[in-house]
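Alright, structures below, take your time with them.
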Structure P
């Protein structure tokens, strides 16, 4: 459990690069001819089963999802599906979509369950979100498209909450490296962290490290370090009575004035104002 939490927390740092797009979404009953064997789609598919029966194979796993279950069929994975002879085909909500994190597919970063059994509350929420997604997909305009993206993200929540950090696939090395970077930086926030020092620790050339950070985190390495320092500072200001000087030293700023300037750039508030509540979101 600790390893799973650490892995997912590491991915939090690159979630700002998550891009999703709805290709199409509908509420339909499968045709009696609904069938495809051993194909690899370039997009992700999400099914919410309402009624009926059918058969799916994703990779080497076979399923007969039941009404009230959510099914994810990731892109670039060998798949098959068909009706079951003599049984009513599925009535389902479904959508095709793209989901990319950094320069790879979201589900190559995560080990996700292909078939989810939902509780009553989740089924109600998923049904509402899918209904709204289908309506957005049928509307023209940027507003409908943005609402559709929001509904798709809602539908991905129960999947993400059951996911674990992938240890297979093309991005396993990246996932491990992100965990290593996150742990190292958070353990050394009080120390001097330089580009050369980070590159040496990770056994990478400094120029490649800059490129890697820009691709995976959307910012240079030192900007990332400073952001993590300010996150730790905000936490200490909210949850401890340590002096601002002590907090500054704990996040790598021996000069309190330098810390105050950096903190203000990040939060638009001084450390003392933030501690008193003036810099808390929702209190302005």
Structure Q
């Protein structure tokens, strides 16, 4: 059995989990394994021993999504990358025991969400994060009915124009991190008082205009998944390729942002 760290830009995909008729990250991984002869998509439902750390939503990206399966020694991150689309890069691997399960054996998952907002108040963001930390029933911050009681660890960093939210827990019900991001932003922007969070964490259901919609998926990244006793080793060639791919994407997006900003500035000047 081998576990792989996989990074991807989630925007071209309809989430991680495979679905009929739409592109997903898992489908791309299965296609790569099929091309390598590790897995026969027509004959098998999924690769032997296969599991993934999490099922990220459409548009959500990852640095350390983790997938594990039974495969030969030659199936390395660089071998996978030879068949994966450019938006997905395997970059590290670890040999694991035959009973390893990438979902159930994870003891902590860490997500990062970047909130753009030079106007956001850092102290209010920290207050919101502190109130949401520790064990609570987050039934008002997920569409799930079960598994809503979680022990969350939240941290706030200011990085230039961005307030960065780090959220860690053993596991997450659906949309919890994105709704937590919405709560932090609303409080940091002064749209809601910090005391509002106490109502959200209370036993009474809150819906309608007082409910919390999920924040946009694109700024969310699955940043880390922790497995006791598992040491991932970077594949130097695969890691260098991943750095090159995502650095190129960063330059492209910066250029597009500058172009959009130039248009906005031009219209603003013309309107004066």
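Out of P, Q, choose the structure whose coordinates give Kirkwood radius over Cα pairs in Å equal to 20.2 when calculated.
Going label by label, the one that fits is Q.
Assuming 11.0, 33 is Rg and Dmax of the Cα atoms in Å, for residues 217-256 alone as calculated from a single structure, say which of P, Q it is.
P
Supply the structure label, taken from P, Q, corresponding to helix-only ellipticity at 222 nm (-39500 (n - 2.57) for each DSSP H run of 4 or more, over all residues; to 500) with the calculated value -14500.
P
Quick check on the output: 0.05 is FRET efficiency 1/(1 + (r/R0)^6) of positions 33 and 121 (r between Cβ atoms, R0 = 30 Å, to 0.05), derived from one of P, Q. Which one produced it?
Derived from the structure labelled Q.
The value 1.8 for distance in nm of label points 7 Å out along Cα→Cβ at positions 57 and 105 was derived from one model only; which of P, Q is it?
The read-out comes from structure P.
For relative contact order in percent (Cα under 8 Å, 6 or more apart), which structure out of P, Q has the highest calculated value?
Sorting by relative contact order in percent (Cα under 8 Å, 6 or more apart) in descending order puts Q first.
Among P, Q, considering only mean count of other Cβ atoms within 10 Å over residues 129-136, which has the greatest calculated value?
Top value of mean count of other Cβ atoms within 10 Å over residues 129-136 goes to structure P.
Quick note: the coordinates plus some simple rules give every number you see, no bench work behind them. Worth saying up front: this structure is predicted, and the values here are computed from it rather than measured. Cβ atoms are built from the backbone, for glycine too; each structure is taken alone.
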